[in-house]
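FYI, it's all coordinate maths here, none of it is from the lab. This structure is a prediction, so every number in the text was calculated from the model and none was measured. Cβ atoms are built from the backbone, for glycine too; each structure is taken alone.
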Structure I
Amino acid sequence: MIKTNYHAHCTYCDGKNTIEDMVLRAVEAGFEHIGISSHAPIEEEHWTMDEKMLEEYFNEIEEIKLKHKDKIKVYTGMEIDYFFDRGLNPVMKNHMERLDYFIGSVHALGKTDEDRYWFVDDAFEGVEEGIKTTFHGDGRRAVETYYEIMSKMVKESNPDIVGHMDIIKKNNKNSILFNEEDQWYVDVVKGFLSIVKEYGSVIEINTGGIRRYGADCFYPSHWILDLIKDMDVKITVNGDSHDLEGMDFYYGETRDLLISKGIDHIYAFDGKEWIKTKF
């Protein structure tokens, strides 16, 4: 399998290693492409970039692209949140031309008060309280709303990559919030994938959740891979890497899993478009 990773964080946000350290680790692991994709700035959220650091971030990636151009293709990316109440993070409005590509993600599903969001990947207690506050305890409505926001993001912003599409399940151990086998959930996922297919975004097979939270947090769930194959939705494999060890974590296992599902390719970025690439 061509080794690429377009979802790598660094010390500009909540990553543990520098941009260059991440690039060198990618080279060591035999990657052909690496995309640096820090979390775009969100006010008062420690896990995102400081807006004042954006120019330095862009400049550093450009320097590293040149420095390592004979070893690996380095791309300038960003993981940009889409918000239910203000769309694609408005902080990035004047910076999109600096990006080679971007990952569109939804983390915020409601507000705990007028100013603070709660996020789908918070600790369970925070998500449980958020669902009570925003959806009167209705887990199904929370999930349906999540996919509605994701669908709106794809339609309005057309991200290159859709980040961790079913991260809503992160706190759903033992189906405590919803049951993935319920027909309504299957239908919601199918509907979302049909929109992704129509708009041409790429679904990431995200291995980072397993490393940080365990086997239940492989995104998307294995059964969704069957839908992706049947619907011929574009995919790529990303590490959602926050440290060096996460650069190629679970890549071999993921390749085997995709092959077992009858999937023999991913989409790789050539700097302009996403190219179907056989393993």
Structure II
Amino acid sequence: MIAGALERFKEWKGVWPAVPAFVFLTVFFIAPMAVLFSFGFTTIERGQVMGTGFTLQYLTETLQDDLFWRVWWKSFYVGVISTVVCLLLAYPVAYVYTLVGRRAQMLILILTIAPLLTSAIVRTYAWLVILGGRRGVINSALIELGIITRPIRMLNTDFAVIVGMTQVHLPFMILPLITVLAMRDRNLEAASLGMGASRVQTFFRVVLPMSVPGIVAGLTIVFALSYTNFIIPQLLGGGAYTTLAVQVYESIVVILDWSKGAMLALLLLGSCFVFIMLIGLVGNRLMKWMEPAKS
């Protein structure tokens, strides 16, 4: 019996190092999230569970509320736009990284990682100064140069929120792209050029397909961060700017409607998970050519 137990222990020895992490995640993430989501299916007033227990009232009310869908669309719209902008800005940086020397690569990495050493809240407050009213950096410069006579409204708009999200989340797009592009097989590019393809054709038909894993990883991370972000819409969008994450905060902390806030949180994270799965499925379809051919 003891020998059998030892054999089973040896079979599972590769799993044991992960047990502390699993326990930590269960206690401090999975269990609290389960409790939060359960609040969405119960009636809670003044911190006490009311009624008989399970109810779908808050789910049906939320899904039938036009305001919820308008807020959801704004969250989705801002998340998609900021993610696409991050991709368009990050790809050239990652591609140039693979073409320059070691010192230039080190400089690019430092410039990419350095913003992560500062809190996202601090960087967002910096954008408040840059995009502010008449005294904002941009408006002040444009007025001094005579380009405009009145300050342009930048704060409390979709533009401000998207700019803030793009700057804060850009490193999370650059780093996966750098990793994938730096590991690509340069012989395939040389073969494409040797067979008469132009550099533009080689980029779109060889380099770009090889970078799909990095694109998918970057899209997944940045979209999840942008779609569920609370700080940036709250600060750069103003008090009237509402996303699903902001509504969750207002329902739970301001209005003290825990049941509605929990249901909004469930729908926010659930829809985010669905979108991430869709990005992954599309990415897998695009990467099928990388799978070894079946004999």
Structure III
Amino acid sequence: MAESQTNPKPKEISPDAKTLLQIISATAPHALVAALSATSIPPTPDVVQDVLRLSYSNSSAAVEFFRWAGLTRKHSAHSWNLIVDLLGKNSKFEPMWDAIRSMRNEGALSLSAFISVFGSYCSVGRVNEAIMSFEVMDRYGIPPDVAAMNALLSAICCEGGSTTLALEFFEKIKVKITPDGDTFMILLEGWEREGNVTKAKSTFGEMVVRLGWSPQNMVAYNSVLMTLVRGMEVEEAIKFLLVMKGKGCLPDVMIGKTQQRNKFVMFLSIIWLHLWNA
């Protein structure tokens, strides 16, 4: 499989990192360690992280660099997270798990590493393996709590592109882990992307039963609203908007990102057309 090049580049990197990157890109694998050592550049955590961020398209050399850097000093938890993500994004799953085990042994393992694992598996359609990774977290000393559940649900919805699969996992796990507002927000945003009005209504109904109404969950409510609008269920959208108003959760056109404001303007336009034609 072709190696991933999706990792965002930092705005600025140090001269030392630039030098090491040049060596990595121009040196044969068998000569890389010697070439790196000849520079006498100390592999500080910042330098290591800069090099790794820019090496997603050259994962084999990045691994050799990571090993070399670890010979002189202990890696930071952030550097470990980057190498896990780099390996996973390049579908090098066995080395990825080797890195996870090394992190555990060094006391550097955290939920962040598993979030990368979830995303890497889901991005190549291996949702079941992402779920199995969640199920073994406790063996590595990381609790499979609501934050971990939400991270996996987000990966399945966004990276895996299937809110239906996310819901199937949620239905099984919710008896063990109590969902929060973020849990339902993730699912509702997924139904909005997929335009599934029926599922959005069902998920929202469960959310209200469990959590009631709260302005803190505005993002979730907005997703329901926009799902109704996109589904051309204008009367349902109007009723829902009135309920939101009554609960003190009326969306504010001035709050949120430009895309969210544009959605709100679109909604108002549809309401205007509805009233005009009434």
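As an exercise: Rg/Rh (Cα atoms, Kirkwood Rh), calculated from one structure in I, II, III, equals 0.94. Which structure is it? Structure I accounts for this read-out.
If you rank structures I, II, III by distance in nm of label points 7 Å out along Cα→Cβ at positions 24 and 56, which sits at the top with the largest value? Intermediate results must be reported in sequence, preceding the final value.
Working: I: 2.0; II: 4.0; III: 1.3.
Structure II comes out on top.
Largest in relative contact order in percent (Cα under 8 Å, 6 or more apart) among the labelled structures I, II, III is structure II.
Compare FRET efficiency 1/(1 + (r/R0)^6) of positions 40 and 104 (r between Cβ atoms, R0 = 35 Å, to 0.05) across structures I, II, III and report the one with the greatest value. Mind dumping the intermediate values first?
Numbers: I: 1.00; II: 0.10; III: 0.60.
Biggest value here belongs to I.
Suppose you compute P(r) over Cα pairs in 5 Å bins from 0, in percent, for residues 88-223 alone for every structure in I, II, III: which one lands on 2, 11, 21, 21, 18, 13, 8, 5, 2, 0?
Values: I: 2, 10, 19, 22, 21, 16, 7, 2, 0; II: 2, 9, 14, 15, 14, 13, 11, 9, 7, 4, 2, 0; III: 2, 11, 21, 21, 18, 13, 8, 5, 2, 0.
For P(r) over Cα pairs in 5 Å bins from 0, in percent, for residues 88-223 alone, the value 2, 11, 21, 21, 18, 13, 8, 5, 2, 0 is produced by structure III.
For structures I, II, III, calculate distance in nm of label points 7 Å out along Cα→Cβ at positions 72 and 232 and state which one comes out highest.
On the way: I: 3.3; II: 2.2; III: 6.6.
Ranking I, II, III on distance in nm of label points 7 Å out along Cα→Cβ at positions 72 and 232, first place is III.
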